[in-house]
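The structures considered in this document are given below.
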Structure 1
Amino acid sequence: MAIVLLRVDERLIHGQVVVGWCGPLHVDRVVVVDDDIAASPWEQELYILGVPPEMEARFASVDEARTQVAEWRDGPRRVIALVRDIPTALRLAEGGVLDGVEVNLGGIHHKEGRVRVLPYLHLDDRDRDALRRLAATGATVSARDLPSTRPVPLDELLELAG
């Protein structure tokens, strides 16, 4: 499988993703799946600044990405897909599109109503429900900030979240 990771991270492309994940996973394509950024060339240019020249960056709406997942799976490139939030990951996964794909929860920050589950992960009731539905599509859901740390599986995350 050429999709080496789908990461939920509010910051999308940033140092921890590029250095901490893309390097160790030997990624050569980063795809940001976000409806707003896919429609905004100037935002795309800003994100591209954080991508090394040897790595390709692409931007797709959720609907576009859903049609491209099979290509990413079967293609020769090693792809990391980034989404900003859990609802976007769930929309992408509908109908089993992400069956067997590792979904990493990596950077969901505090805001009103969210509970701290891990230092880098804060969830509310809607997030927890969406994560259950995401797992039911066949995706493997866990959290970890870097590839060198232990993945925290979804059932453990839900228990920590209360």
Structure 2
Amino acid sequence: MTRALPLLLLVLTACGSQGIEGVKTFTYPAGDHRSGSLIYAETPPAGGPHNATWQNCGVYDRPLYNEYAVHSLEHGAVWITYRPNLDAAQVATLRKLVEGRPYTLLSPYEGLDTPVAASAWGAQLKVDQADDSRLKAFLDKYEQGATAPERGASCSGAYGETR
């Protein structure tokens, strides 16, 4: 009996390490291309209908259209958004976080209920600080992650404009 307890704790610890505290998950069908302005259940969106053209991955100083960014999520991108009034040091921290990651979007976003949000297809994490370690964990798990219906599809060569 004393041997089973350490093994049980090891198994439970290993299972628990896969989750990221605070991540909410959603289920959306892929490939639902629509035109025009769309309404989403989450702010910012974490999946759903989207424009047939994807947003080019990269760092933006202006807000993006949801409809293009969601298509990038379908391709395996992670979209990190922040309140437009977030202080420059925190924005710099976010820029450094996404630096060198080809399947990320970074942009300001009006109306966030927290200072920073990270969204992937079917998953979202909202945090109060740009240096929250869960953001990197979210990127590591969801950038080109298993939840992306079209992971590996291009994240460049399409729409590069902002609002």
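Below, the figures for the structure above:
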{"item": "At a computed 2.1 (distance in nm of label points 7 Å out along Cα→Cβ at positions 82 and 122), which of 1, 2", "result": "1"}
{"item": "Among 1, 2, structure where distance in nm of label points 7 Å out along Cα→Cβ at positions 34 and 114 as derived comes to 2.7", "result": "2"}
{"item": "Winner on Cα Rg over 2.2 N^0.38 Å once structures 1, 2 are ranked, highest first", "result": "2"}
{"item": "Read-out distance in nm of label points 7 Å out along Cα→Cβ at positions 106 and 130, computed value 1.8, structure in 1, 2", "result": "1"}
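Here, each number is a calculation from the coordinates, and none is a lab measurement. Everything numeric here is computed off the predicted structure, so don't read it as measured data. Cβ atoms are built from the backbone, for glycine too; each structure is taken alone.
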